[in-house]
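What follows draws every value from the coordinates through simple rules; no lab data is involved. Bear in mind that the values here come from a model prediction, so they are computed numbers and not experimental data. Cβ atoms are built from the backbone, for glycine too; each structure is taken alone.
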Structure 1
Amino acid sequence: MRIAKIFVAFAATTLMFAGCASQKEPAEKAVAQVESSLAEFKADAEKYAAEDLKVVEDSVTKLKKNLASKDYSAVVIGARSVASAVRSLKATVEAKKADAESNMAAAQSEWTDLTAKMPQMVEAIQTKVDALTKSRKLPKDLDKAAFDAVKTDFETLKTEWTEASSQFTSGAAAEAIRKARTAKARGEEIVAKLGITTPS
């Protein structure tokens with residue numbers, strides 16, 4: 001009887017280890033698949049959804065810890081929800097990336113327009129300011145104080161445009177566009193005060 005009990009216990013232990021062994025390969029494959037899926041878009045996720053990425057990476061780390069401790073059942077069960085989170089993150093990243101690319105395309109179009117017109121505006125203003133400075137005769141609706149203010153605004157405009165150009169070159173398109181718009185508006189005010197014509 002005692003031998004029978006020992007045999008039953010041994011058989012149960014054997015079955016338990018066999019069960020664990022049978023789940024080891026699926027568990028390893030599940031973790032590998034999750035890591036592989038995440039690696040495909042991780043670089044974009046770091047750029048467009050860093051906080052969401054951290055949550056998913058924490059879940060992957062938990063899976064790997066369970067795998068290391070041979071809790072294969074927990075890995076197989078947990079991998080399903082983690083894989084779902086990875087798919088959801090991928091969809092989020094793709095949407096945000098598409099929005100960013102769309103915004104960048106719009107910014108590029110506006111910037112192209114600005115770079116075509118702003119230099120002409122600056123040149124026209126510079127020519128007029130130089131001419132008025134040399135002649136020392138101002139239009140009847142522009143006194144010396146107003147002209148000095150115009151020249152100060154013009155220097156500010158040139159600084160803003162230079163900074164905007166540097167920002168766009170360095171990749172800060174949104175900031176560059178905002179500064180360039182400010183410079184353009186300032187230039188249009190100067191043009192109106194000086195009574196000159198430039199491309200709109």
Structure 2
Amino acid sequence: MTVSKPQLRAKALSQRRALSTDQRLSFSLEIEKRLLEHLKENITETHHLLTYRALAEEVDTTTLFETPPCPIYAPRMHGGKDMHWFEITEGTNWITGSFGILEPENGSDWNHEHGSTILLCPLVGFDRSGSRLGMGKGCFDRWLEKFQNRIDTIIGLAFSCQELPSIPVEPHDIPLQTIITEKEIITCLTT
């Protein structure tokens with residue numbers, strides 16, 4: 001029996017919601033530590049880091065914006081559908097945008113021609129082949145469809161409880177190369 005994406009999303013969200021606030025904080029710090037170690041081995045001064053501002057139940061990315069390992073960018077939603085990435089600096093003004101997420105009001109545009117780019121992707125569920133379930137709005141999927149050839153590495157950040165045995169893949173789905181949890185760094189299998 002095939003399990004649908006909405007069923008898998010509900011299961012993964014339930015498992016993520018079952019984490020206590022203290023667990024989320026502790027696990028997020030461990031994920032950030034693993035991420036920074038991974039980036040240190042794989043990043044140069046020419047890299048750009050595109051990352052999200054987390055919802056309350058997601059892996060927290062706040063400290064990445066406080067001490068970025070390289071130029072860092074965050075998305076701003078336009079019309080609740082399209083993402084536009086702005087560089088984050090000390091002068092960035094944050095506003096509450098689509099879906100109640102903090103978004104940069106201003107900043108220099110991300111330009112894929114100015115260096116290598118690593119994308120940190122939020123997710124609801126994942127499997128070891130790199131398949132990703134998002135919130136179901138398709139924001140990252142639509143953006144990646146246009147820019148996947150401009151991204152050098154796509155890394156998913158998740159709690160280990162969000163792992164699923166298998167996620168159905170659709171033609172527009174773009175796999176993650178790496179997933180970082182509080183327990184491990186997963187190099188995704190390709191199918």
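Please state which of the structures 1, 2 yields 1.00 when FRET efficiency 1/(1 + (r/R0)^6) of positions 59 and 99 (r between Cβ atoms, R0 = 30 Å, to 0.05) is computed from it.
It must be structure 2, since only it matches.
Name the one structure among 1, 2 that relative contact order in percent (Cα under 8 Å, 6 or more apart) of 24 was derived from. Let's see the in-between values first.
Values: 1: 19; 2: 24.
Matching structure: 2.
As an exercise: distance in nm of label points 7 Å out along Cα→Cβ at positions 83 and 171, calculated from one structure in 1, 2, equals 2.3. Which structure is it?
Details: 1: 3.5; 2: 2.3.
Label of the originating structure: 2.
Using FRET efficiency 1/(1 + (r/R0)^6) of positions 75 and 163 (r between Cβ atoms, R0 = 41 Å, to 0.05), single out the structure from 1, 2 with the greatest value.
For this comparison of FRET efficiency 1/(1 + (r/R0)^6) of positions 75 and 163 (r between Cβ atoms, R0 = 41 Å, to 0.05), the top structure is 2.
From 1, 2, which structure was mean projected area of the Cα convex hull in nm², for residues 123-178 alone = 3.8 calculated on?
Answer by label: 2.
A value of -8000 was computed for helix-only ellipticity at 222 nm (-39500 (n - 2.57) for each DSSP H run of 4 or more, over all residues; to 500); which of 1, 2 is the source structure?
Computing helix-only ellipticity at 222 nm (-39500 (n - 2.57) for each DSSP H run of 4 or more, over all residues; to 500) on every structure in 1, 2 gives -8000 only for 2.
Consider the structures 1, 2: one of them gives 1.00 for FRET efficiency 1/(1 + (r/R0)^6) of positions 51 and 139 (r between Cβ atoms, R0 = 35 Å, to 0.05) as calculated from the coordinates. Say which.
Answer by label: 2.
log10 I(q)/I(0) by the Debye sum over Cα atoms at q = 0.14 Å⁻¹ was computed and gave -0.77; which structure, 1, 2, did it come from?
Numbers: 1: -0.87; 2: -0.77.
Corresponding structure: 2.
Any idea which of 1, 2 comes out highest on distance in nm of label points 7 Å out along Cα→Cβ at positions 35 and 107? Let's see the in-between values first.
Working: 1: 3.6; 2: 1.3.
Structure 1 gives the largest value of distance in nm of label points 7 Å out along Cα→Cβ at positions 35 and 107 among 1, 2.
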